[in-house]
Every structure is written in C-alpha cells, then in structure tokens.
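J.: Please find the structures below.
What follows draws every value from the coordinates through simple rules; no lab data is involved. Keep in mind it's a predicted model, so treat the numbers as computed, not measured. Cβ atoms are built from the backbone, for glycine too; each structure is taken alone.
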Structure 1
Amino acid sequence: MKKILLLAIIVMAFAFSASAQVPAKPFNIYASAGLTLPSGDASDFYKSGFHGNAQLGFNSFPKGEILINLGYHKLSSDYEGVEGGDLSAILAGADLKLNLGVPAAPISPFVFAGAGISTLSWSDETETIGTVTTTYTYDSENKFYFEVGGGVQFSQFFVKVRYVNISIDDMTLAMLPLSVGVKF
C-alpha cells in the first residue's frame, strides 16, 4: 500500500511540475484602450486624453510573460488663449509581466515594468494676443521611456494602470494611463 501511495505521489508531482513548466499557449495578444491622465510637469500643460495599446505576450516562464508593446496616446493642450499644441505619442517597447495569482483562478492580479522608445509630436500652436497672431511649429522627437504598473485580469478581460515617464530635455512628461482590455 505504501509503495502504491508513494508511486501515486511521485506521478502527480511530475505531472504538476510538467504542466507548470509548459504554458498552454506560446503567446497571447492583448488590446486595450482608455483614459490617459497627465502627471507631474505634464499636468501643467495638458488635459486628460485617450490611448490605445496592442501587445504580443510570449509565455516565457510559468508565472510571467515578455510583452512587446505598441501604443498611441493623445493629450490636448491646456493653454488659455492658445489653439493647437496637442501632443501625440507613439510608444514602442517591451515589458516583463509577472502574474501574481493562482493559474486556475478566474481573477489574477499582475504587475509589470518595461522600457522603450517614444516618438513625440505636437500639432502647430496658434496664439492670438490682441490683433497679433503667432504660429509655432515643433519638430517630432524620439525619447526613451520607462513604465511600471499593475492590474487585474478577469478571464479574458483586464484592467490596468501604468505610470509612464518620458524625459524631455528640461521636463519630465509623466502619464497615468488607465486601461480596459481584452486578451486573445
């Protein structure tokens, strides 16, 4: 009896360890959208905006993924008496995502961190003072960014919040994107 019990325990241990090492799918596709809140210096210059994001997640280890990101953010200018000056940001990078929940649970919290390159562009800005109108044109810039965040996944749906930091010469452009998304 002891031998049968010992054999059953060994077989189950190998079965559970094998299933924990091999993910069910080699990759996942994520799509999300939501509200982008400017933070820090950026909140002085921009109103809340919107964003969209797509990710390809590679199931690289049992409780985590390597995510390849592509996202777009749009923030409107918050200058009194100025037309235009809106910010568009395209972010391309990679994240490391760690799933904190139990694999079979319907609700799974997660955290992530990553970095990449952002392409920032501003629409022309027109300022009118009295009868004088001046138009300012800005060049696009490529800047490094990093991000950290977390969220909760409910089956195929998720919500997440991120802190995105982009260093621009004399200021820091920080954003708090709040997202709702789906996993395919």
Structure 2
Amino acid sequence: MSPEHPPWWDPHSDQPYKLSKSKKPRLQADNLIEYAKTAATALTMGPIVGWHYASLKRPTPPDLLDFVGLGVSPDHGDPVQIEDLVSELGVKKLLLRIPSWHVNHIEHYLNFADRFKNHDFLINILQSKQSVQDIEIWEKNVSDIVRAFQGKTNEFQLGNAINRSKWGCQHTGDYLKLLAGIPP
C-alpha cells in the first residue's frame, strides 16, 4: 500500500496542485533581489560558458540505452506490471522520485527499487514548502534517504522544479538554501 500524500498533493499529476494567483507573490523585494542576482550571474558568466562549450571537442553520441531513462513510481500501478513493462522496454536507467515527507515510509521505496536489480537509479528527493521553511528537517530527511539507498545508487537529485512556488521555492535563493547544509 502506498504512503498517503498531504492534501496539497495532486495524485493524478504526481506533483503539488497549482497555486492560486494570490499565493504566488511575484514582485516582492527579496524576489527582485534574487532575480537581479540571477540576471547578473547570467550576463557575467554567459559569455564564458558559451566560449567554453563552443571550444569543446564534440563527443561521440552515447548509446541510446545509456542515454534514455524512465521515471518509475510505486504509487501508480501494480509493481509487478511496472517491472515487466520496464523489462520489455529494455531501459536500464530509472528515475525514482521520493518525497522528503515520506522518509518514514522509505521501506516502501526500497522494496520497489529492489525489483529492478540490473538497473541504474537516479533518486530525485522532492522538496515541499515545509522543506524551505525548516531546513533542518529537510537536511535530516535527505540524509536519511541517501543513507537508505547507499549500495543501490550514488546518484541523487536534490529538489525538483526549483523555481516553482508550488514546490516551495520562490526563487533560486530558496533552492540554494536547501543545498547549503547538504554535505557533498
């Protein structure tokens, strides 16, 4: 049985419900400061990054099976069917999204991941508004999830949709706060 999501979670789209316009403040002073920092960084670093990529030697394209991946979830469908469908597709790289607020249900996700023995996992640890408001809980949840998946993968993506209010981040500064306390 899947863990329950909070009331602000849309089970059909597997993400938070869309926020009303009143809950999405656009022109606040701290947002404008963050937007200015982002613009200044892009203007300063843009030419340097562009030159770097323009001067790189073109690599050979990766094999399609090494390039293409698939997102899987224990919350949608029968795990046995999902396993069969993934096998039928021949995909080797899988994305598993784990909500940070489900850390107490980590066994549910570990059991699901164990079905895919010969696959490489990227674990996407999802944040919420509470994550941004209580960094200590976020850091503990991330640490617990990473520790639980040691030996299964060493690839983690911290946060999702980092510039979306409905995911708790008003701007990139909020996302950088989430990353600040996470050890490399």
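J.: If distance in nm of label points 7 Å out along Cα→Cβ at positions 66 and 154 computes to 1.7, which of 1, 2 did it come from? Let's see the in-between values first.
T.: Working: 1: 3.2; 2: 1.7.
Structure 2 accounts for this read-out.
J.: Work out the source of 2.3 here, i.e. which of 1, 2 gives that when distance in nm of label points 7 Å out along Cα→Cβ at positions 122 and 162 is computed. Show your work: numbers first, answer last.
T.: On the way: 1: 2.3; 2: 1.4.
The read-out was computed on structure 1.
J.: Starting from the value -3500: which structure in 1, 2 was helix-only ellipticity at 222 nm (-39500 (n - 2.57) for each DSSP H run of 4 or more, over all residues; to 500) calculated from? Could you put the intermediate results ahead of the total?
T.: Working: 1: -3500; 2: -13000.
Matching structure: 1.
J.: With distance in nm of label points 7 Å out along Cα→Cβ at positions 74 and 90 computed per structure, which member of 1, 2 shows the largest figure? Could the numbers behind the result be given before it?
T.: Working: 1: 1.5; 2: 3.0.
Between 1, 2, the highest calculated value is found for 2.
J.: Given a value of 2.6 for distance in nm of label points 7 Å out along Cα→Cβ at positions 82 and 138, point me to the structure among 1, 2 it was derived from. All intermediate terms of the calculation are to be shown ahead of the outcome.
T.: Values: 1: 0.7; 2: 2.6.
Among 1, 2, the structure yielding 2.6 for distance in nm of label points 7 Å out along Cα→Cβ at positions 82 and 138 is 2.
J.: A value of 12.4 was derived for mean projected area of the Cα convex hull in nm²; which structure in 1, 2 was it taken from? Before the final figure, lay out each step's value.
T.: Numbers: 1: 12.4; 2: 13.2.
It traces back to 1.
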